[in-house]
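Each value in this text was obtained by applying a stated rule to the coordinates, not by laboratory testing. Bear in mind the structure is a predicted one, so any value in this text is a computation, not a measurement. Cβ atoms are built from the backbone, for glycine too; each structure is taken alone.
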Structure P
Amino acid sequence: MNTAYLVSPELTLRSSPVATAFFAAIHDTLQEFIGISILRNVTQLLVTEPDAGDAVVIFNREDADYLGPVTQFLQKSVRQGVKVLPVAISAEARRPPAAAGTAQSFDLVEQLRQRALSASQVETIAKVFARQLLSILKPTLVTEPMHLFLSHRRLDGEDLTAAFTRLRTTSTDAAFRDLYDVRMGEDAQEVIDARLAESDAVIFLDTPKAGESPWIAKELRGALQFGLPIVWVRVGSEEDRAPLEVKPADLPHFTLNDVDPLTQEIPVETIEQIVHEAARIHHRDYVDRLFSEFLRLRDIANQNGIQLRQVDPQRMLYCLTLPRTQTRYKQRPLTHLLQLFGRTPTRQDIREFTDCAEAGGYQAHPQHGHHYDSAILLAAIPPRPVPRFDDAGIHTDSISDYVAEIERVTKPQMHGPKRIIISGAFPDCEPEFQQNMTAAVHAMAEVALRAGASLSFGAHPTLQFMMFDLAKRVRPDDFRQALRMYVSKFFITEAAVGEFQKNAEVFATDPVGGDRAQSLTAMRRAMLNDPHASALVVIGGKTARGGHIPGIDEEVAIARERRLPVFIFGSVGGRSSEIISRMTPADRVALNGQSEAINESFASDLDYSRLAQIVINAAY
């Protein structure tokens, strides 16, 4: 079995509170899934013999003055083919130990900066690091090959997409060539939905005419509904550019103003950067979502007498045993074999499942077959109307759909007039990490809607479409009643209000004296003074950088006036992270009445589905 060897920071840094907190968070995250060995002294370094397939985590020293046994242990590990992962907790410690070979350091300072988190939120970055380590040790989390959906306007973007496809067939880098497959939609909604459902990420080629296309808007809305990562590539001049109906983020990931989409192609090296960016975001997002849903499944199991047992740690194989209702005759429990994937399972995965199950003790009887009810390969893939069923008797399904199904048969749906208010906006962080905010809002909305809860939210050019389309998919019979959208007539016309009312109950507040700030305040007060409001969820948001006045502060203040429980997602960056990082444990408890441990989870966890379930339980 693969093992992660964690070299205690005391062996390299002597004393460091930041490293100690980072180290503890790594250990807590990893121990859920793999074997951990903590090396605390020189003797343990000398007697430990790591093998190929294992990993070693070590903290860099600024002066590179390592103890001899530390250097010897690293040299021994490199010779054995062990993956060495150096961690730099300061800018001065970015150089890894020479004995670590070619390993690159995980840069804590840069990770905090890119995500717009404070130094007090090192635990969030530790969990990011731990999940990257897990993806190295567990083969079912590997993301290649991935399937990309290219969203583009044919009028001025067709040649650009051809360059992507041509690169895949002509690149001399075999690893790159095999990294992705290209899929494109056609001018039909069912084709767009089918292609998106088979894709791992979207590359949006935003050419000057893209904003004029209704199909571009449909593709972006579909990607947001499915929770797919979107890499936004802005190509061409800003002059005469049509505005986008749906903005996938606050800022593009790539801006190529000097490329004329009608006469030029995107350079090969830039295409490679774009594709690898998509792979990086996809991998991080899917692994986070997979673990979030799995840990929510574990919580449901613990609360409802369901057994969830690990069968094969390396291949991430589990057995779920669900008691059946006992009536006149005794019935055996329902048994599912589950295998987790950080990517879309392949035909090869299906072929290998039987050997994996047999190695775990689940051999088929020659006459009566398997003694489990279902074999299901679960991944953080877009939801499907029904799970894919293979001729071999193996299902492939979205883990969010599976968890929702287990929850449906174990817990009653929430009903009644209560509403959860979601306040979200893109944070001031690198475009690569704005996906965290989208993922958190998506998780909160999907968990709430599946549970039968209702949602309220303010107009937001990206999130409103996500809410509309999610509700139609999850609650097709009452999607309008499930959503309440608040807007100010300072910003939109009566005609726009009428369009929005096709998707949700819309409450439009009057402008206040032609004043933008006062009009927003009136809208926020109307939303939070709704007598059916039961909780406020805060995700992301702009900081005061550049003179901006954060609207989140006002919403939190109004909610506290009303004694509404407030839940702040701290790991997404932006204003929500600033607010929660400055609070004492007692301040956090006062926000919502939950325990210190639960509020610490909201401050640092990446498990947005689990956090969403806590909100639902508290609000109803």
Structure Q
Amino acid sequence: MIPSRALLLLSFGVAALAGRSSKPNFIFIITDDQDLHLNSLDYQPAVQKHFAQEGTWFKKHFCTVALCCPSRVSLLTGKAAHNTNVTDVSAPYGGYPRFIEEGFNDAYLPVWLQEAGYNTYYTGKLMNGHSTSTYDAPRASGWNGSDFLIDPGTYVFYNSTMTRNHDVYRNSPGEYSTDLVANAAVSFLDEAIAAPDRPFFLGVAPIAPHSETITNPRPTKFNLPVPAKRHEHLFPDVKVPRTPNFNPSKPGTASYFSTLRPLNASEIAYNDAWYRARLQTLQSVDDLIESIMNRLSEHPEVLENTYLIYTTDNGFHISQHRLPPGKSCGIEEDINIPFFIRGPGVAKGAVMDIPSSHTDIVPTLFHLAGIPPREDFDGEVIPVTGAMQERGGKSEHVNVEFWGEYLVEGNTFYGRDVWAENTYKTVRVVGEEYDLSYTVWCTNERELYDMKTDPYQLANLLSTPNTPNTTTTTSSISSYPILPLTARLDALLLTLKRCKGRVCTRPWEKLHPEGNVRNLKDAMHERYDVFYLEKQKKVSFDECALGQILEVEGPLEPVSWREEWDEWSWVT
């Protein structure tokens, strides 16, 4: 016979379990500027253990703008940067004040989740420009609990500035930033678990492996990342991976890439030191992951009903294409980023090639939480579970955009702060037969890369030496002739340039309203050659603006297909 006290405890446990919400919980860990292509994940055993082995890696996940603030706003709203109009890290085109001006403080992920019955928590960096002078003008809405890193101490590893809930901000000299974020995350997790009748969302945003950035006094200085003292001795001999595009023998073919000189020995040594510091700072992120997982392991019923995501805001390059440390470019190192998810129905140890982006994350969370999607989402659901993958239907393209200058990190060492003419539009198309990257710069130079045969983007198929924007001797990609293929990609990019809602996820419907073209393969039918080569408008710019100024961005809408252009039908 079970003792009466045991019966009481058992009945209490069943009641508590019965009272726990059936909706899934979410823990969202986002690092800052973490690379995928420089192998940083190989130095993170906690990511490998808890995410790669226990979840699914979406290896073709992209940020849609390779810069912190606009990327995070797109992630939190499900909208492309051209629709948020937050396109930079600071005024006049970006930063937290711009986020407020555009009305998103009342219309973004935590607000929507609270409306659906969720408790919401966040610790770490929210976005640039969230500072001691703006954090309460107004406060970021939608959070049951928060402990934000804010400027000017956001990127100061051993004297960060934070504000918890509605408290006045504080500084923490001598305490390591990522450890403070980890402690706050576990504290909020305890609060969430203690309210079993409501599901929860917990955002955790350490700054590693971002540079230590000193914004006061001006000018801004981008210095090496600073690891926790317990990690600063690690990886003494590690260097930036010497991939084929590491300080290549030839410069690029478009915009300032074509002017970059080779890096010298001292610059390479400096870049190697920067790389080691990034890896060292990521060790404290692994500690953060372990602290969260240890707490979840004490509550297996919570862990079993929780989706955990690990990603970053944008990628990073160091020495690729002769570049100093930084991001902001349309190259694969900057836009193709880590994205792992684990949780109910998610395959363990799986790798997926389905293309996805940060604008897809909010629609995906909505789907998992059983919340009806919003019509103004520019993204779509990522098929993260087996049941979702069986339905299929995910689009094959990702739209990438950027406005402004390229900020040089390590600027005091390199003696240069920016490169101009860094405004561009890029589309990545990933299908079974092709993996393509197509870019139009604000200089109207164009780049096309076959990522299957040239993953390091060294052979621009639309340029020959000293003659940009002419085709190389390569005549086709996956049996598709270069010029007709480029015409389709340009039309796709033009359609995505100002797209909203379904047009962003199903752009071929805009180009072909009759509905018989669903992807690039369909569009490549020769019956459409005249339409794309002669009738369609082309992506172009009148000047290189620092923000989204539509008057200088050339055509904004494509021409739609008309049956009278179907010359193939009567010719054949």
Structure R
Amino acid sequence: MAAADQETHASAVRPRSYQDESYLHGFLGTVSDLQKAGVLQDVILEVEGRRFPCHRLVLSAASPYFRAMFTNDMAESRQKTVVLQGLDAGIFWEILSYIYSGTLHVSLDKVQPLYQAADLLQLDNVKDTCSSYMAMNVERSTCVDLYKFADVFSVDSVLKASLLLISSDFTEVASSDEFCSLSVNQLTEIISHDELDVKEETTVWEAVVRWVQHSREDRLHHLPDIIPHIRFNLLTSDETTAIWKHPLVRKDPGSSEVIRNVVQKGNPDSRPRLGMTTEMALLSRIKSDELLFMNPREGKYISCSYDPGDIPEVTAMTVTSDNNIYILTDEKELESNGKLSVFRYNHTENVWEPAGMSSVSGFKLSEDPSILASHEHYLVEVEKQTLCYLVVEGKVDSTLVQIKKYNRHTDQWQECPQLQVDGTSYIHLSAPLFCDSHLYFLANTEVHRFDPSQNQWHKRTPLMTIPEVCTAVAMGTEIFCTDFHFTQTMVYDTVTGNWQELQGWSNRGNLDMDVRPSFFLLENKLHVLLGVYDTVKQGPLTDYLIYVYDRSADAWKDLKATLPSKRYIACRPRCPVARMYLPYLKGAQKHITSYGFQH
């Protein structure tokens, strides 16, 4: 071979690295075989008098605890036998089996001591496995025990899962013997949560009484510390008096004094419990200071008329995961150098107040009158309690999405990358909404996804097959959307990226759309609000129809709800839904009208 050819051949051959998976598995298997055969073992670990011959190298590779023991200048590094304290021999055998084989056998009766042993021996993988197993096995019979364990060892995932079940089944859990085994701090932590699914605050007080009476002499002195967590603002005067006269309170003068102070000072920040609230969809009346709160499933509808100036003009509205209702307003008297203000709803007083956020500057929009364009504003929660302000500007052949994200730490609105979508029509403004940790934008036949953590847009495939999106709502990891005529309904799976066509509005008769459809979620079921008119009758007179979707049958059921003959609209891309405490809503000094739906 010529020298030039040899040089060319040498330059084309590059070194490569190979990873042999079979070697990795085989090596671990060999180590396990050596342990079973009792070969090359150089240390004996003694737990509760039981002896476990082992290899220092294997133990050090698996656990930082053993690595520090055998590599630092500790007495154990020179000892042939090392006694381990605070471990159960049977549980340590399971841990040792995992170290040599990579397999962990977990059961409900062993998972807590396994976690404790792994915590001591600094085996993070074992801790993660145990915490996942506990979180998956939170049930009514285990939730209190797992809650207590997770509280002591700060296992957040198990703590949240346990607290969620305790809150949702509070009445049943509070009547169990396990509930009475809670510490005073654990008890007060539980009863301080908004998410308790109780219809009356007296249920919480009865749970406290049962806990105290379980060990009256030891626990009575804790009562003054527990009472402030009872929400007296949710009790009637008769219920408060009954607590005041309760034998436990009368026996302890300190408790009586605490109740007097709480009742006199009040606690306006004490929100209603989850079980006391009702999910209500919010609509606004055109050219009016009126909001409509409705729940067609329960036959409840409340119209609230505010005095002029008491409610900001709605540019965009959203309900966040913590049940706060926000309005973005561009009222002229509230504007300052083109800035928009954010207002938040005060549930207790039924009033709208400044949200305590800095104003957000509006976006620069097309000013050329020759360019046919339209734009809409959106307020969307991304991540937890983080708001994004979006303006979608549609032209004849393109759409521009501009975003600003609010930073609570700096109290500033930060501009995010824009999205330019070509080939879209101005008449088909599309829907942005948050789902599966991302902000999705449905634009005609395209889907784009914004990652708030990375501050980047990505185009998703496959393309959607619905030509125009009027309304959309996220449920779980799916996005439901429909067109302006409610004839083509689609669902998008954000995990797989697949589309599925659902049933649309098939039984229209002589009805035509007068107000564009709006999706909303009530009790985790998909609903749609339609504003229609009869093309045969003289009019137009708008009637409202509400349908609920039955996914198993792929059919829409008419709820036969009768709304008042007023013209209402919903904020896009969906009708916002909030949990409302009806006594607050009806009891506020506003013009309130209550109705019942006809079913």
Problem set entry | Highest-scoring label, criterion being FRET efficiency 1/(1 + (r/R0)^6) of positions 42 and 314 (r between Cβ atoms, R0 = 30 Å, to 0.05), among P, Q, R | Q
Exercise. When percent of Cα pairs over 43 Å apart is calculated, the result is 43; to which of the structures P, Q, R does this value belong?
Worked result: R
